[in-house]
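The data blocks that follow each hold one structure.
Coordinate-derived values only; no laboratory data. Not measured: the values here are computed from a predicted model. Cβ atoms are built from the backbone, for glycine too; each structure is taken alone.
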Structure I
């Protein structure tokens, strides 16, 4: 049996009590792995003014990524954190270093046998979510190739998941399972054997100060969502296939996204790339022009050497 490599990234912001419980549940679940699986646990720490779990992380071989450049007074940028986890987790979309990447918020508690369950489900699915919004979501590399990264214009902790779930349905609906019952976004549902569901584990329901502070910027993210999809768009209109993705997407991480948007044969519509990329695409489509171009390039190099 081929070994499966699973990377888990926990995003945290000034919530060490919740984070430690999360990590303890992860460590406990590792004891129940039935298959040939290698698990790496990583923490993306957005609060660097004070962090006291370094010894706990070191003792349990948990890797820490400190976002030192994020201001301690900011109120969350989950879309960027999710992209960081995806990029660090796969590294390369052609030869990914992990088979599955799991992203999770720090106040989630894992069930004991979740790893076996998620591995089994990813044999047929590319993208799986559980919990409220983007509380837990897992990927294989094919989903990223088809859908891309999260839109970082959603710069707080709201509506980024509404946007990504919408894009996931449009571009890969036959290979996803979305289980966001909190926001009435459900498609191809699965039984939740991954994380515990309790109101105390949802920042909004327990009046978490961090969550309430970020809510002040929900209107900004909602405006972006309406700009992309229209004011009348909701989950019902999404799954009824009444909307299309006509948005322009900007490439922020070309060293990673090159395998999503560009290859030697096609240049998908609605993608912002450099003028040089577009010129080369046109040249490569015509074999005669391409040969002439290469000959001119060769002669030019000879003249300059």
Structure II
């Protein structure tokens, strides 16, 4: 890690061990046996097993130092990292704002702009954040994007929920058996033009609408399982749908992307921090594998 003399900076370690907050901390050694920064406890667990000490102050004398992470002052060493202090060092990451674990869209922008390298345009910063946000949402089948809602099948065309991205299972509540999903062409061949009505047996999706076949002869309570499609971030009080403890890492990822666009090589530590958080999310928030009987339909209009 590279920092400038006397500035505030953040140290992060990935231990692979959860539940260490309150016992894990960091000390800075001058590599000559002297402690230049006293033991400081970690303030946050950014992701499972990833800890942060966000308010450290760099030594005022340029040189090479070592960050030493331990369990308690003078305890078991969990990891070390080189700390280079010098006038040519990379500008430090701004310390997190004291706004708690969850951050709104506006708070994310403000945190991003705490690093003066990125100017003052909130609209431009929002674009960087939404790029990484959209990328993150589509990266895996996240558990926090799984939606479930009751729905009445009372006509041949039923509107999907407003936040519905990809519906993947539809079943009637009375027996719990899923309706057969058909691709749009097969559904049209079988049901379009058919004047018969009855108990729903099959479905497809088109332009955000669930098409039911045959046309229901009554109102059938059903349950729809689907993948949530969140709206983009905005400069408002609405937070991302990602877990609150990951919000700050989204800022780091967006800053790394912004620096990459400028061919600035100093975004490496930011990108590494972002990727560590994603690794932690994979361990904690992935959906368990679905069985072969589960349906994965495709909206013929909305998804191409």
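The value 28, 42, 23, 7, 0 for P(r) over Cα pairs in 20 Å bins from 0, in percent was derived from one model only; which of I, II is it?
II
Then there is this: Kindly point out which one of I, II the value 0.15 was derived from, the read-out being FRET efficiency 1/(1 + (r/R0)^6) of positions 179 and 283 (r between Cβ atoms, R0 = 35 Å, to 0.05).
Checking each candidate, the match is I.
For distance in nm of label points 7 Å out along Cα→Cβ at positions 11 and 139, which of the structures I, II scores highest?
By distance in nm of label points 7 Å out along Cα→Cβ at positions 11 and 139, the leading structure of I, II is II.
Here is a follow-up. Quick one: helix-only ellipticity at 222 nm (-39500 (n - 2.57) for each DSSP H run of 4 or more, over all residues; to 500) came out at -12000 when computed from one of I, II, so which one is it?
I
Something else now. When you work out FRET efficiency 1/(1 + (r/R0)^6) of positions 3 and 67 (r between Cβ atoms, R0 = 35 Å, to 0.05) for each of the structures I, II, which one comes out largest?
Largest one: structure II.
Just checking, which of I, II has the largest value of distance in nm of label points 7 Å out along Cα→Cβ at positions 83 and 251?
II
Separate question: For relative contact order in percent (Cα under 8 Å, 6 or more apart), the calculated result is 20, so let me know which of I, II that is.
II
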